[in-house]
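No lab work stands behind these numbers, since they all come straight from the coordinates. Computed from a predicted structure; not experimentally measured. Cβ atoms are built from the backbone, for glycine too; each structure is taken alone.
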Structure I
Amino acid sequence: MLLLPVLALGFVAVILVWQVRSAQNTVATIQASDESIAAATRAQELVVDEETGLRGYQITSDPQFLSPFTSSETPFAETMKLLRRNLVAQREGPRMVDAIVAAQKTWRISYAEPLIAEIAAGGDTRDVERNIRGKQFMDALRKSIDDVLDRESTVRAQETERWTMQVHATIEVLIVLALATGIFISVFTVSRLHRVSDAYQGTLNDLRLHSQATFESEERLRTTLTSIGDGVIVCDPDGRVELLNTVAQELTGWSQDDAFHLPLEDVFRIVNETTREPVETPVARVKRLQRVVGLANHTILVRPDGTEILVNDSGAPIYDRAGALSGIVMVFRDVTKERRAQNALLATEKLAVAGRLAATIAHEIHNPLDSVVNLLYLIKEEKNPANADHFLSLAQQELDRMGQVSRAMLGLYREAKAPIAINIKEMLDSVLVLVDRQLKNDAITVSTTCPEGLEIEGFPAELRQVFTTLVVNAADAAAPGGRIAIDARRSTSAGAQTGVAISVSDTGPGIEAAALGHVFEPFFTTQGERGTGLGLWVSRGIIEKHGGGIDIRSQTGADDHGTCITVFLPTTGPAATRS
């Protein structure tokens with residue numbers, strides 16, 4: 001639409017410029033002819049002045065009459081220069097100017113100057129033959145000037161006629177080109193408009209099809225959101241509710257119409273399970289962090305009727321094509337039953353741990369109790385006070401051991417409501433007290449490396465359960481006569497978090513690589529009927545609750561075999577929670 005009309009107009013402009021240039025050249029030639037005619041006329045006037053002054057002096061012998069003759073010489077020379085400059089472009093021009101100059105010079109030298117000299121000397125100048133010869137010189141001069149005038153007049157007339165024809169031709173060409181260009185642009189524009197119209201109609205059809213496809217896509221999306229098993233809430237960039245699917249309406253207790261355009265905090269009111277303080281909504285966190293976020297643990301959704309459910313959710317930003325935030329989507333679900341199931345599994349694992357330790361503890365308590373009964377009998381029968389005191393001291397040692405075992409057993413179940421300072425060495429010693437009988441029965445050697453003053457914050461009962469599980473599993477894997485190494489040291493996590501790393505290693509046969517990736521899954525066990533498959537899964541949950549991590553390595557070679565589990569616990573413990 002733009003290029004071809006511009007090219008057409010450019011072509012017209014080139015033609016017009018060419019015509020104008022030709023006309024300008026013709027006009028320049030006419031102007032040069034006018035100047036030449038003016039110069040020749042001026043030369044003619046100067047020649048007349050010269051001849052008039054000479055004739056006046058000849059008649060009167062008065063030198064005053066020679067003034068025109070004398071003063072015309074310089075103007076005549078300048079006129080000849082101008083005439084020569086104007087005629088230099090013509091082939092005959094310089095020759096004709098030379099003829100005028102030669103004729104004027106001949107008249108002056110051969111006739112005028114001798115005549116003036118003779119008159120000044122008092123001679124007679126009425127000689128007819130001389131005067132006729134002077135007239136002939138003057139006639140030759142006038143003829144040379146007339147030739148220039150005739151030639152330049154002819155040239156001027158020809159160029160004027162030519163200029164007139166060029167003007168007419170330019171007008172005709174302009175009219176023809178204007179008509180042709182107009183017709184071309186009109187035809188081209190009409191064809192373009194037809195194409196634009198066809199494209200517009202095609203675009204309308206495409207938009208109609210896309211609109212239908214968009215509508216169908218939105219309906220499919222709406223149906224998909226409605227049928228999703230999790231609650232979905234879509235908000236605008238300001239955090240106001242735009243859409244709740246069916247599950248979200250059931251969980252929040254709000255209908256789509258009632259919740260529409262309300263702030264999310266009014267519809268999705270969440271609090272911390274322990275502190276009952278309001279929790280920042282995922283939408284607010286997404287707006288603040290500009291990324292996908294998840295909900296903190298122990299979060300309760302409070303419904304309008306006052307009922308509460310445990311929820312777990314996540315939020316994600318929605319961006320438009322320009323990269324600007326156009327909305328936020330939040331997905332959440334009811335985890336009340338899941339939490340109950342996890343608590344039940346945790347209790348089951350505790351019972352399993354207690355069951356495995358029950359026989360050992362019974363032996364641990366029964367044996368000292370038998371020893372105390374025997375020692376009391378000996379004290380009763382002993383007559384020597386020194387021996388009685390010795391027996392009494394032995395009985396006190398056995399009772400102290402029974403108290404130590406019972407306290408360790410109670411510590412496995414008595415949980416604090418808030419994190420407290422835990423001495424790592426004391427905690428590991430209490431765990432070894434619980435499993436001491438099993439280790440001695442299986443002749444398993446335990447080496448412990450733990451520096452004094454190594455402390456963290458956490459829940460001691462849960463951590464005793466973790467390390468009891470790890471030591472018992474190591475003892476089962478090491479088999480009778482094996483070795484267990486427990487190493488505790490200060491460490492730093494990959495995230496530059498300071499804390500304590502505790503490794504429990506055994507000399508057992510190791511875990512196959514195929515099973516190694518599943519050991520932290522619930523109900524997966526390598527101990528057959530002896531294991532529940534919950535110990536490591538529960539242990540990992542406890543460690544993650546404390547903000548730490550757990551890692552396992554195992555070798556199954558003939559010479560290099562065994563398993564090492566390393567637990568990292570940060571120095572600063574988790575937030576307070578309910579027992």
Structure II
Amino acid sequence: MLIAKSVCFSLIVLSGMSVGAELETTADRKNDILGEHSLTLPAPIRRWDCALPLGNGLTGGLLWGEGNELRLSLDRGDLWDERGNEDVHSPDRNFQTLKATANKGGRSTWRRLFMNVYQNSPWTKLPGGRLVVKLPAGKQTETFQLDFQKATGTAKFADGTQADVFFSATDPIVLMRLPKGSSFELIRPDAVDSLGYPDPVFSKAENEVAYFQKTAEKLAYAVAVQWRDRGDHVLAVVAMTSNNEAKNPLELARDRIANGLKQGWDAPYAKHLAWWKDFYNTSSVTIPSPRIQHHYNLMKYLYGSGSRSHAPPMPLQGVWTADGGLPPWKGDYHNDLNTQMTYVAWQAAGLVDSGMSYINYYWDRLPQFRKYGKEFFGVDGPMVPGVMSLRGQAMGGWPQYGYMLTAGLWNGHAFYMHWKMTGDDEFMARRAYPWLAEITDALLSLAEEKDSQLKLPLSCSPEWNSEKFTAYIKPNSNFDQALLIWATEALEEMAAALGKQQDAEKWAAVRAKLGPLLFDEKTGALLVSEGVPLSHSHRHHSHTLAIHPLGILSMHQSDEARKAVRASVRQ
């Protein structure tokens with residue numbers, strides 16, 4: 001299973017960059033840190049982004065701390081502020097204005113309507129808060145350990161005792177087994193104050209701390225923890241709820257906690273372990289390199305802890321939003337690489353429940369995508385924003401990619417691959433074909449035929465030349481061309497499988513008007529666009545999309561194709 005590391009602070013960077021920094025410290029420490037099915041880090045862990053990630057798809061937590069203080073940074077996938085500023089609703093914020101400013105260099109309008117709406121709008125993923133556990137005096141944390149197969153975090157102390165934490169895979173609660181004498185505090189992130197919300201309502205009792213937060217919109221959420229002495233330890237139960245589930249989220253949190261305390265540790269933990277056993281029994285991969293094997297196991301664990309069919313898919317930080325501040329890059333959904341490459345590996349691994357989070361989300365957002373297509377592009381069909389909120393709103397950012405044209409085709413690759421890996425013809429007929437066909441029809445309505453070839457009105461290659469005007473390149477870039485070629489071939493294949501002969505002929509005719517991929521005559525490597533060889537860092541390397549994950553340019557096709565793949569990878 002291969003998951004690409006994004007240039008943004010994605011799920012993979014959380015494990016790969018921060019933990020990687022720990023792994024590279026000294027050779028002897030590597031041997032202690034790398035277990036085949038676990039990750040062990042020495043205390044202290046003073047930063048949330050070097051913490052151990054735990055989660056059950058909808059909720060997540062980062063375990064870290066030092067001395068006799070443990071910290072659990074809490075997050076929940078549906079906590080979002082969806083407000084845009086006044087420019088978001090401007091009638092001039094549309095594709096016609098974007099084209100005009102891109103072609104004529106109207107930088108001030110371009111920046112205000114398409115770029116600054118990102119930074120100057122309140123919309124953002126919201127952090128949940130931090131639970132601080134003060135251990136009895138004299139307890140000193142020596143190591144933190146994450147057991148992938150048990151999905152359990154452990155803090156081991158100098159005196160030989162330990163604390164354990166798991167986010168139940170079957171119940172919407174977090175259970176903690178801690179030393180007697182531990183005390184608890186909840187901290188609501190100060191950065192939320194910048195959003196203009198009412199003050200949170202904190203409540204404290206002998207065995208509970210909680211807070212309730214209203215936002216500027218109708219969303220409200222609650223975080224609560226209760227604890228009880230259980231012989232030689234303290235059992236603490238945490239719940240994080242929102243009014244997406246119940247009118248009174250704090251009451252719901254308390255009900256869930258009460259049920260958790262009643263069950264105790266053993267029964268919920270047994271159900272939790274059984275779920276994870278089934279998860280790992282789905283598939284396995286053996287890799288001769290211990291470090292790559294460890295990375296594979298960690299990534300597979302992150303699918304189980306960060307993505308479930310009943311919850312939103314993983315945005316840039318997954319369910320591990322920044323502690324103490326608002327998340328980098330708004331914690332949004334980047335559809336110019338991040339979402340697609342985070343969800344590129346689940347099909348082959350058979351992790352259907354994790355992957356259906358992605359499929360369900362994009363299927364359910366079709367009404368919003370149709371609205372975006374109509375209001376922004378003026379087309380009668382759905383378009384997928386390059387950068388978007390949980391609701392699917394176009395958030396802007398770098399305009400070339402925030403409003404890119406072909407994002408939806410790449411999202412559609414997951415629908416197609418689910419059909420190819422499962423052979424589920426009903427899914428293909430009911431979801432994969434209709435979704436991709438509608439997205440492709442809307443996109444093609446923007447294309448023009450020039451010299452017998454279909455060309456898009458604007459083209460880019462995420463994230464070539466960053467936010468510069470030179471990021472707009474001559475249509476069609478190899479990135480856009482690869483997606484158009486792949487999509488029309490996939491649609492022809494699915495139409496034929498459905499017995500839709502007219503549809504199959506339609507898609508074949510479109511494919512015939514697309515022309516070939518573009519190669520450098522000198523090196524044989526893929527170009528970024530016509531006349532644009534790879535001359536500096538591409539950030540996303542999306543000009544090579546035809547090779548992976550689309551697979552329409554392969555080492556196995558011909559000697560010429562083999563040379564092109566090798567030249568592109570070498571370059």
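If mean count of other Cβ atoms within 10 Å over residues 280-287 is calculated from each of I, II, which structure is the one that comes out at 11.2?
This figure was derived from II.
From I, II, which structure was semi-axes √(5λ) of the Cα gyration tensor in Å, for residues 176-455 alone = 40, 26, 16 calculated on?
Details: I: 79, 22, 17; II: 40, 26, 16.
Working through the options, I get structure II.
Out of I, II, which one gives 8 for relative contact order in percent (Cα under 8 Å, 6 or more apart) as computed from the coordinates?
On the way: I: 8; II: 13.
So the calculation was done on I.
Once distance in nm of label points 7 Å out along Cα→Cβ at positions 184 and 512 is calculated for every structure in I, II, which label goes with the largest value?
Checked I, II; max of distance in nm of label points 7 Å out along Cα→Cβ at positions 184 and 512 sits with I.
Can you spot which of I, II the value 11.5 was calculated from, given it is distance in nm of label points 7 Å out along Cα→Cβ at positions 64 and 240?
Matching structure: I.
Comparing Rg/Rh (Cα atoms, Kirkwood Rh) across I, II, which structure shows the greatest value? Each step should come with its number before you reach the end.
Details: I: 1.66; II: 0.99.
Biggest value here belongs to I.
With helix-only ellipticity at 222 nm (-39500 (n - 2.57) for each DSSP H run of 4 or more, over all residues; to 500) derived from the coordinates and found to be -21000, which of I, II does the value describe?
Details: I: -21000; II: -9500.
Clearly, the read-out refers to I.
Check the numbers for mean count of other Cβ atoms within 10 Å over residues 40-47 across I, II and tell me which is largest.
Looking at the calculated values, the largest one is I.
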